[in-house]
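In structure tokens below, several structures.
Coordinate-derived values only; no laboratory data. Because the structure is a prediction, the values reported are computed rather than measured. Cβ atoms are built from the backbone, for glycine too; each structure is taken alone.
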Structure P
Amino acid sequence: MNLPVQTAAAMSPLFNAFPPEQAMAQLVVKDTPSRAVAEQVEAVLKDPALSRPVLQSAVWLYVDDLDRSHAVSQGIDDSTGSFWHGIMHRREGDFPNSHYWFNKVGDHPAFARIGHYDPHEFVTAVESKYQSDPADLIAIQRREWEELFRWCSEQGEES
């Protein structure tokens, strides 16, 4: 994953424990992560490179902790916060609410990075096929997370 140096270093322990090609393996999350996973995320989030809420929301999504991601994304009042919020609701299986949040996103700069991506079409595809967790949709989910996370990380470099 091609991330800014400080973000990559901060995420390294988490990526080593949960490699990107294995993370977010369910389209709709059925179980919350263990306390050990939550503690590992809490330790990673102490790094100043991950201090911004858009990155914190993303990191919780990465380990399938929808409740904590939701708590953070609710407080981000911009299109990026709505993007993370929409992903979170899709991953909990609340597809109408996911569409609502993606309507608030508008045309986000990260969309083009994902490639042939329409968030509403993706929500609809997940809704119709999530019970079998098809590999093609999981690959899109991972790419969506990666590109939005990268975009958020790069924005922090400019501040």
Structure Q
Amino acid sequence: MKLYHGSTVEVREPKILTLVNCLDFGAAFYITSSFNQALSWSKTKAHRRKIGRPTVSIYEFDERNAFQTLKVKEFFEPTEEWLDFVVAQRSRRYRGEKFDLIIGPVADDQAITVLDKHIAGQYPPKMALELLEPQNLVVQYAFTTIKALSYLKCIGVENGGVNEWMLIN
């Protein structure tokens, strides 16, 4: 299965970023099953940082073998369990079971507003999930251990103009 990572640099050797642990699933190397999501994220990073250029690193993921040996947590859709997990990770309060790989919906920039209001107590869980429902959240993969990263192999990098990227999609 092909997975994608959007950044401002090539990432041929993925690493777990432990300094950035207020993300949906905690400290991890994040990739997505959506090329367009990775491309969008790479553009956002380039715009925010004002350095580098949008770059999408492409990986082959040995899903079959990974699922046989790794401890995997998978959220198939935004549920209360997913919401609680993301809130606990983003607020650095997660003390539950540890996983090698976590798969589930991305809380993108639009979803962050809903999550922030939920964390602040302005939106109860049911309301937050209803507001997230129409957002078509794409799937993200958070590789949280070196063992999990061993099932990824970089097979290419796309950088340059948008037209070049659209040709490979």
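The greatest value of distance in nm of label points 7 Å out along Cα→Cβ at positions 49 and 145 among structures P, Q is that of Q.
Starting from the value 12.3, 33: which structure in P, Q was Rg and Dmax of the Cα atoms in Å, for residues 1-88 alone calculated from?
P
Given structures P, Q, which gives the highest value for relative contact order in percent (Cα under 8 Å, 6 or more apart)?
Numbers: P: 28; Q: 32.
Looking at the calculated values, the largest one is Q.
A value of 16.0, 45 was derived for Rg and Dmax of the Cα atoms in Å; which structure in P, Q was it taken from? Considering all the candidates, the number was obtained from Q.
Structures P, Q were shown, and helix-only ellipticity at 222 nm (-39500 (n - 2.57) for each DSSP H run of 4 or more, over all residues; to 500) at -10500 was computed from Q.
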